[in-house]
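These are the structures in question, set out in turn.
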Structure I
Amino acid sequence: MRRPRVLIADDHAILLDAFRRLLEPQYDVVGTVTDGQALVQAAGALQPEIILADISMPHLNGLDAAEQLRVELPDAKLVFLTVSEDPQVAAEAIRRGASGYVLKKSAAAELFEALRQVLQGRTYVTPAIARESSLDFVIEAKRSGPVRRLTVRQREVLQLLAEGKSMKEAADVLGVAPRTIAFHKYHMIEQLGLKNGAELVLYAVTHHIVSSRG
């Protein structure tokens, strides 16, 4: 029997290897990547049926990657495996196109159950979060959130700058001129009604464009 094809994305090498070993007996793990941009590129090349990804990843976070993947691979099932227990993050993940949301602290059995359900066309959210909030309400509330005013390219630039990259380094990652990064930076500050780059970084953390973890 043909096994479902899975692509795994996580920026921690030890966890990435552990997830691969966990899934290999039941799934065809076609690739592993360590950042969001690599995830989007690999997904297009490998055409997985399931994408298992973290939310906090360098270069492009999982939420923004999900939005691109929803357009480029609409039939692929995206399951987030994350440490974030924030119901708003879970709601945003589902709204961006994810089919599942599982905590890294969950038992392996729950991950397999989530994968089984999403392959059957259902949406799975870990009970630890679903019991505590109305996801439908949070999803609806997030539809008009300020972060939606940013374009995909703006969010890419914002994440790179919030990660501490200089404008030249961000330009190198995105393959554009530094002046293009500067244009996006100062346009976002004006667009969002902020005062400076520090407030822009705080905005990125608050709206889960970049993680605040050390």
Structure II
Amino acid sequence: MRRIVLETLGFSVLTAADGETGLQSLSMHAVDLVLLDYIMPNMNGGEVAQHIRRSGNKTPIIMVSALPEIPLNAMSFIDAFVPKGESPSVLLELIEGMLRVRSHVHPEMGGKYVVFVDANRRYVEATDAASQLLGYSRPEFIGKRIDDIAIEGSEKVVEMFDDYLRNRSMEGEFDLLHRNGSRKRVRFKARAFADGCMVASWEPIGATDRT
């Protein structure tokens, strides 16, 4: 089903019935992104992701599963996790955003707290430090929207994001929502690209305060 949807949208898709076949296919073809389930015959998705990473392959990996949580040892080898109950548009936006952001050269990625956002305000890349600043692992954080972690209301977030796109750059201070419900204030510098992607670097200000 996912292959049909992706091919309809213009993607070229290779499919595999299990993890071992998938790894064999990956060794023979250059791909831009890997999409896999966690529960599969012979090898689970975490084992497949581990093999990919330990081979030195840095291709983005998105895991899709009906499980409410993915084991930590699997999460450490993937880039993003999407529950199967999510709308197909969530997965499609994430795939498109992760592929698009790779087309840019981002010297800012050398910073500690750096995030990349696509035109739908969805985080498609982040440093470990940036996600951990808000209490998430990187795979848990990637796929969330700015609206999900902003203290400001959605209307204000949309207005600010539109300003980024118009001005191509912006800096200031912003309040972010930690996973535990606390408030985290950061100083930020952001730059937008012509295709709607945005990169931002954060600098934490002070301690985390309870809301």
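Where a number appears in this text, it was derived from the coordinates with a stated rule and is not lab data. Worth saying up front: this structure is predicted, and the values here are computed from it rather than measured. Cβ atoms are built from the backbone, for glycine too; each structure is taken alone.
In this comparison of I, II, the computed figure 3.2 for mean projected area of the Cα convex hull in nm², for residues 54-93 alone is attributed to II.
Taking -9500 as the value of helix-only ellipticity at 222 nm (-39500 (n - 2.57) for each DSSP H run of 4 or more, over all residues; to 500) derived from one of the structures shown (I, II), identify that structure. Corresponding structure: II. Matching task: 2.6 is the computed value of distance in nm of label points 7 Å out along Cα→Cβ at positions 38 and 70. Pick the structure from I, II. Attributed to the structure labelled I.
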